[in-house]
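Values in this text are rule-based calculations from the coordinates and carry no lab data. All values derive from a computational prediction rather than experimental measurement. Cβ atoms are built from the backbone, for glycine too; each structure is taken alone.
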Structure P
Amino acid sequence: MFKNHPKGLYALALANTGERFGYYTMLAIFVLFLQAKFGFNVDQAGQVYGIFLALVYFMPLVGGILADKFGYGKMVTIGIIIMFVGYLCLAFPVQEKSLALIAMYAALFCIAIGTGLFKGNLQVLVGNLYDAPEHKAKRDNAFSIFYMAINVGAMFAPTAATKVTNYFLAKGGFSYSAQIPSLAHQFLDGTIKPEGAEVLKNLAIEQGAGAMDLGAFSSQYIESLSGAYNYGFGVACISLIISMIIYVVFRNSFKHADYNSKQLAAKQAASGEKVVELTPAQTKSRITALILVFLVVIFFWMSFHQNGSTMTTFARDYTAGYADGFTRIGFDIFNLVLVAIAVYGAFSVFQSESRRSKIISGAIAVVAVAGLIVRYIGMDTVIPILPQIFQQFNPFFVVVLTPFSMSLFSMLAKRGKEPSTPRKIGLGMVIAAFGFLILVCASNGLASPLELEKVGGVSDTLVSPNWLISTYLVLTFAELLLSPMGISFVTKVAPPKYKGAMMGLWFVATAIGNYLTSVIAKIWGSGMQLWMIWSVLVVLCLISAVFMFSMMKRLEKATEDC
């Protein structure tokens, strides 16, 4: 699985791991921060979240155009520096509300610009590594490995955010309660209902602040929780420093892949190689195929990135705040690490060529399983869970399922039955629809979000965490068919002179999808029943799949000469 890949792949993957760790640490608590610091409701927070994600994924188009002209490596370096400035601004607590808003928006803008220069161009460098004939056949596998590395960083992010915020909230003398921020802002704004005031009073008693005036308690809790989130954002600054060190130290391993179409043509001319030019018809066919794929992925990301918005709200307001039984094993990041080690150890047993390697791999897998059993026995019978922690399941599933996915498609490829990349994307959309169908079932009979506002936004009927975990599992199957394969498809199909721009357009499609996440946030409090909200996403995914399969012959024909 990891054999015969250029060393540059691992250097670039690790650099991206650090950056994604910081980004997803921030994203895990971002909506919760908006609601705690500024009193935003789901609609308002969803708008900011959607616009920010749209900018993050739109800016790679600008970054790609600049890189096509000035070089990919240079843009990556500048991007890391600008991102660092943005995270640093976000990490500093500002008490005055209007100044805090300005600082936050400035920080988000810097993060979006920096990500635009960094993310897409780093992936073009990975693609360039596989332009070489000896590596060309491993392009899809390479992007699966690269995507897995991204998710290693993302897997640890929610736990890092939770540990840091809980620590600093405890230093302020408080513990996390999902109901308090909304009720505290209602109290301070003078909009709280009598029943809400009674709930807030009881929560203040639980926090050990029963003797405190409710106004003082509300102000202090909001200040402490918001400050704790600021420290959580500071984690991203540290991770970016690590990414920059990896990128600089190991640059020689991928330096040869830092070229654009003009530099490649000049190199080929100097060495006497034949320069292959696409005809205008081929260029048009390839770009058309890419645009058709981009149209479909818009609706995937609109659905998938509900994880940081309405799915986190569902975790907070409709899901039990504790885990018991076997489920609790998944809410400890170290348990998940042991599961991942056991899986990769087992795969290594079958893929290692020497007997010694097989024994070592088997021993590692056995030790990991034994450690997991010991940790499980030692866990509390019931453990508390916070809403953002559910976001660790998707990257965990990506890390664990990637070797299965790679093995399956390698086996199919050897038999000449591997689906084309466009066909994988279409299947991914069908599977995504099934993922949200799980939430439709989970939400049947639950109160609408509008009905919860009067009592602080938390339902009397709470569903099992397993509903959300199952949804994340199914959505991960869809993601593995769509995201790494789509990125690989772009680097393979894009005309050489437009590589940066086409990768940028992939992210523009992602940006549009991310902004459209706010549509679901907007209807969240409209009075629509909860199961109907999730049904909207089911329908959109199925329509996208039908469109993809209707265009399949055209898409596959456009890629025949790649």
Structure Q
Amino acid sequence: MAVYKTPLRDMQFVMNDVLDCNLHYQNIGAEDTTPEIVETVLEAAAKFIENEVVPLYRSADEQGCRWDNGQVVTPDGFITAYQQFIANGWMGLSQPVEYGGQGLPFSLNYAVQEILLAGNPAFSTYPIALWGAISTVCAHASEELVERYVPSMVSGAWGGTMCLTESHCGSDLGLLKTKAEPDGDDSYRITGTKIFITTGEHDMVENIVHIVLARLPDAPSGVKGISLFMVPKINVNDDGSLGSPNKVACGSIEHKMGLNGSATCVMNFDGAKGYLIGVPNQGLNAMFTFINESRMAVAQQGPATMERAYQGALAYAKERLQMRAPVRKLPDQPADPILVHPDVRRMLLTQKALAEGGRLMTFQCAQLLDVVKDSVKPDDVALAEKRLALLTPIAKGFLSELGQEAAALGVQVFGGHGYIREWGMEQIIRDARIATIYEGTTGIQGLDLLGRKVLAGEGALLNLQVEEMRECCLRCADTPRLQYFTSILNSKIQDWLQLTAKIAEKSHDSNEINAAGVDYLMFSGYTLMAYCWLLMAEAAQQAIDRGDESGFYHSKLKTARFYYERILPRTLSHAQAALSGAEGLMAFEDEDFCAE
């Protein structure tokens, strides 16, 4: 079974050559985050995760989590690995210094997060959930609550969760029924049941802070009547020490197709003591701090999955001897490595192009979030927020879908062996499958993108992105080896605008937006990834022009061309499908769906 190795050279290429993280960190006031610190952090993270976390990948899948009378036992090795993770300072890497963190930029932690997601996605859910909880508490809770809770969360001694979903409402949070009743002081009694709660209960921490959506007694119906609460598993005294157990219990854990080492829990709140976060009846707005950070983590699961699948498939393709090539690679052997066969190369290059393009797309989002979190320039923050509003649903929906494709291609390269558990490829599919579902399905991301982010604002957010892409095309137009890319991307940008305009003509019918949403999202994603590949081709060509003739940069140019020739044309079918309208879908009567 192929073992994951951190693609440090590719990560450094994206951060240094393409995005100039050094200049970026200076612009947001993080001058102390020098290139040397970035390199040291990435190398140390790679070493730790490869040595301590990656070896648990398969065993955690086979053993899974165990529920025993309300207690959840994590797979063997998770407690030790987690203790080492926090002891080495990884939990607090980008957390506030005043609460025990190291205060480094979010995007540097995001780079570490990719290694974690690729190395062991089940293990990664525990720190990722906690990071989102910390961000939410720091952004919206009272100073008193922050002081009491956050230091122990930053240290990793306590965990954190996001509690949204209930069995009857799924993503339709306006239907949630969990109640919050005032308790006569500054606390509330929280009563209800939440499902699909990632890391809701486990044995790696001494306390878990649940971030819970619930309704006050006089709340209006729908999403306008939702408030946000902090509900600890163990009550916390005023001095931050642990008190008595709260009325919170894990009713069961889900038996899933993948991520078996991640505890996915049914959580019962039976009059549990909780504390209001933010403003009454505006809890969903506050929870979007958590939701958006989680969507970025899920987006990153896409290229992490692609990278792991690619590494496994490539190693196998180099060694597996099958059939003889027209020009023999190993004439003394009965067959040649399957790497020489064009169709195997098509699959491998698809994985490679998507993984590297997806990495840049997610790192662009991470740098924008750096600006939102750390910049002292209001105009820069406002612009970054606008760009993130457009990019977040695309990155989450598009990259999680492509993660499924890359994982399936990994199995295909292995042939029958890919279907066998011992080779490790089928686990990649199982672990990645949830990514298109949680934090909002691909359909919900498409509706968010097309309805809320593009059409509702009359294309203002889209125009911002288009302007940036056209500036890049103009900058690269005079470079002979980049003209091929700029010509195609300019044309694709125009197609994107025209597609948007045609859908807008029918936007009075909400069914039209719903019917077009996913295809529009995929069209947008492929176009944005083409822009990412132009940026990488530009950086590679600049390195070559400086005299660096290493194969690394020439490979980037070849992969960019592969993307433009073989993958970008998928936009044509998505555009046609998006414009086909809702009529063909809604013409079916209910009885037409009968299985008989």
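Quick check for you: by relative contact order in percent (Cα under 8 Å, 6 or more apart), which of P, Q is greatest?
Largest one: structure P.
Which structure, out of P, Q, was helix-only ellipticity at 222 nm (-39500 (n - 2.57) for each DSSP H run of 4 or more, over all residues; to 500) calculated from, if the result is -26000? Comparing all candidates, it corresponds to P. Looking at mean count of other Cβ atoms within 10 Å over residues 55-62 over structures P, Q, structure P comes out largest.
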